[in-house]
Structure formats: C-alpha cells, structure tokens
Structure I
Amino acid sequence: MFEQYAHAVIEFVRVNQVWAAPIVGALAFAESLAFLSLLVPAWAALVGIGALIGLGSLEFWPVWVAGAVGAALGDWLSYWFGVTFKDKVAHIWPLSRHPDMLPKGEAFVRRWGVLAIVIGRFFGPLRASVPLAAGIFVMPWWQFQIANFGSAFLWAAVLLVPGAMGLKWFNGG
C-alpha cells in the first residue's frame, strides 16, 4: 500500500510538473506535523521526486525550497501546538495510548537542547514529536526556529539530492 501511494504521487508529479513544488511542500509539511506525520509517510515519494529532478523533469531549487519550507512550517505548527495546548496534548492520540512518549521527548529535548531539533528531523518517530515536546517544555522560540529552518533545508536536500545526483551520475551527466 505504501509503495502504491508513493508511486502514485511520483507519477502525478511526473505528469503534472507545475504542481511539483506545491506537492513537495505539502508532503514535507504533513511529514513534519505532529500527529499527521503518522498518517502521511512522505519520505519515499520525496526521494522519488528527487529522481525526477535527476532525470531533468524538474528544477531542483523550487522543489528543494518548497520541501524545506513545508517541513519548517510543519515543525513550527507542532511547536505552537505544544506551547498552546501543553497539558491537553497528552490526552490526544497517539500520546494518549503511549504515555511514555512525552517524558522521553522531554528528556531528549532537555539533554540535547537545540540540537534535538536537528537530530529529530532525521528520525521518523522523532520528526514531529520533538518540536511538539520543545513547545510543551518551552524551548526559546528563536532557538527553536533557527534549528527548525536550518535543519529543514538540510533534510529536504538529504531526501532530494540522492535521486537527483544519482540519476545524473548514472546517466553520465
């Protein structure tokens, strides 16, 4: 099922290239937003879209920026959700079914500080929960946003560049 979803998204982008950047932005947003990220596993589609860049079907820069901005906005909203709904968050699924997640998230954020935002961006289960924990446990806003946007641009590149550069290299370009 997951493979079919990724293939359908990649094929849609291949046929409708004008929608590439908005779709990548939306996928990155969903992949980074607390709770929604569990329902929208977008990484395979993003890697596949990177391959479309490598084939010369898409321009790298707008797709990369859209992915980074989408990811940063997803984390920003997760952080805001944590700041705004601190005490209520533990009662929302999936945290209500896994009460150990918040204390683990808090320990991770307290141990690693701003670096937790960067590290969390690259690990699926942490990707959306770390910004939520940072908001709940009130990491300073500017520190969070600097790590958020910096890691979002790096994350988008890590997902898109292998397909883009790998196919260019494979095709002799």
Structure II
Amino acid sequence: MGSDKALLRQNGQTQLSRAVALLEAQLERVFVSTTAAQADDAERSQFDQVVDRYDDMGPVAGILSAMDMNADVSWLVLACDLPNVDEATITYLLENFSPDHPATAYRSTHDDLPEPLCAIYRPEAREVIDSFVEKGMNCPRKILIKSNTHLLVQPNPAALHNINTPEDLAGTGITLAS
C-alpha cells in the first residue's frame, strides 16, 4: 500500500480510530495491537495496547500476544483496513459466536474461506494456533481453514473488503487520505 493503513482517513477519522469506535460501542474493553516500534506513535498511544511479543509472524503475533495478556477471555479481532465494516457486522459476529468452536469467523464473499481478522478467538484457540505455529504456519487464515472454525455468512457482503493496494483503495468509493 505504501503507507500505514491504520492512519488512512475516512470522513476525518483514521481507520484505526474508526475500528476502535465500532468495537467500543459493543465491547467492555478494546485494545489496539501494535509492534514495539508503533507503540508510541501519536495515533496508537491514545488507546490501550497489546504490544506484539512475537517477531516476524504477522497478524498471528497480535492474536497470540493478546492471549498471553489474558488467556481466559475470548478475543474479537478486527483489522483496521476494512473501510466498509459496520456495526451490524460486529453485532452479527457477537450474536452468532459459537461457544462450541475455538474460533468464529465470517466466510469470505470472494473465496468462501475464513476471514481471520474479523473473528472471535476463544481461549481454546490458543492450543490450536500454537500447534500450527510450531509447524511454521503463521497465517491466521490457513490456521482457521485447517481448524474447527464456526463460519458465518456475512450480512453485508461488502463489509470485509479490505484495502491492500492503491487499486483496492480506489475501488472502495470512499475518499481516503493519509
């Protein structure tokens, strides 16, 4: 993308602030996953943080670090590069969360595979994630594919379209500026 997606602005608000606000409306407490290098930046430092304890592991580092911080709770994970995610998407995930599966995630509208960065990970998911990481698999999507994941159909098919490239950004129909 060429820039920090968390800092991209939509209607005067950063993507990070927007994601936090969506979660704060429905959750008791919200944390922002950061690397040590990001922890003191002006945007992230205003929020409670989970600082990655694992290097070079991508998003799974944040999931594991959160579980290290509190192993007894379920963690709702939400990426900050989802400009169309809405309150209804979060509500539906919370209302349809399965206590019988290690993770609950949406099924992608692009390929029917799990969306690992709008998902809920139960404490039992830790053992599952660890077993894959020990084998060198750090991709949360692949972990959910190979796990007993409860998959949901998205109520808003566009909600989880992420922005990874300038082309994706242009395709949102939303004007974002860093």
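Each reported figure results from applying straightforward, stated rules to the coordinates on display, with no laboratory input. All values derive from a computational prediction rather than experimental measurement. Cβ atoms are built from the backbone, for glycine too; each structure is taken alone.
Values for this structure:
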| read-out | value |
| --- | --- |
| Ranking I, II by Rg/Rh (Cα atoms, Kirkwood Rh), the structure that comes out highest | I |
| For -8000 (helix-only ellipticity at 222 nm (-39500 (n - 2.57) for each DSSP H run of 4 or more, over all residues; to 500), calculated) the corresponding structure among I, II | II |
| Structure with the greatest value (metric distance in nm of label points 7 Å out along Cα→Cβ at positions 109 and 157, set I, II) | I |
| Test item: log10 I(q)/I(0) by the Debye sum over Cα atoms at q = 0.13, 0.25, 0.26, 0.28 Å⁻¹, for residues 13-60 alone calculated as -0.29, -0.87, -0.92, -1.00, pick one of I, II | I |
| Identity of the structure behind 11.6, 31 (criterion: Rg and Dmax of the Cα atoms in Å, for residues 37-84 alone, calculated), options I, II | II |
| Top of I, II by relative contact order in percent (Cα under 8 Å, 6 or more apart), largest first | I |
| Structure (I, II) behind the derived value 2.7 of distance in nm of label points 7 Å out along Cα→Cβ at positions 5 and 21 | I |
